[in-house]
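As structure tokens, here come the structures.
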Structure 1
Amino acid sequence: MAAAVTPIKVDSATDQLISHAAHFLGRSKKSIVDDAIREYIENHRVEIQEAVGSALRQLDGSTASSVALLTGMSRDELDETGGFVE
């Protein structure tokens, strides 16, 4: 199965850096961005895993825990605004 191609948006300064790197390395812009993203994720894998673990620990299956995680509000703050009936 072929991979889907999804456009991403970067500011003009970043696009210029990508273009220069691609030109001087004799590669496509797509190749430069793909490698850069993969390298970034690999270099930050521990941080990403910790953030995922933290999010999972906050979720208890309730609507309130999902809303708290998505909004950044505490459960107490949600209760103050009316809370949730599960």
Structure 2
Amino acid sequence: MQTEIKPKVLNRLSRIEGQVRGLSRMVEEDRYCIDVLTQLQAVRAALSRVEGQVLKDHMDHCVMGAIAGDDLADRKAKASELIELLGRASR
């Protein structure tokens, strides 16, 4: 992961961690189901944004590095990783 991205990702993950702890409290306090579901959607959306940021960083740094490099095996490995990742995401 590129150095300038890492602190941003860690910061977002810390906030998401706080949101999840808040969700636990909401369930313990028997909060209204719609409120809990709304917060669950917010956590899912936040995780999706982090996932997108990490994927973009991977594309910009790791994949583009492999494409620009001379190692054919590395290029094939990076392409296979992305195909497998996208396959898991579509399930």
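From which structure (1, 2) was Rg and Dmax of the Cα atoms in Å calculated, if the value obtained is 17.8, 58?
It traces back to 2.
Work out the source of -20500 here, i.e. which of 1, 2 gives that when helix-only ellipticity at 222 nm (-39500 (n - 2.57) for each DSSP H run of 4 or more, over all residues; to 500) is computed.
1
Out of 1, 2, which structure matches 33 when relative contact order in percent (Cα under 8 Å, 6 or more apart) is calculated?
Values: 1: 13; 2: 33.
Checking each candidate, the match is 2.
State the single structure among 1, 2 that was used to calculate distance in nm of label points 7 Å out along Cα→Cβ at positions 20 and 76, giving 5.0.
1
Every number in this text was worked out from the coordinates using simple rules, so none of it is lab data. Just so it is clear, the structure is predicted and the values come from calculations on it, not from any experiment. Cβ atoms are built from the backbone, for glycine too; each structure is taken alone.
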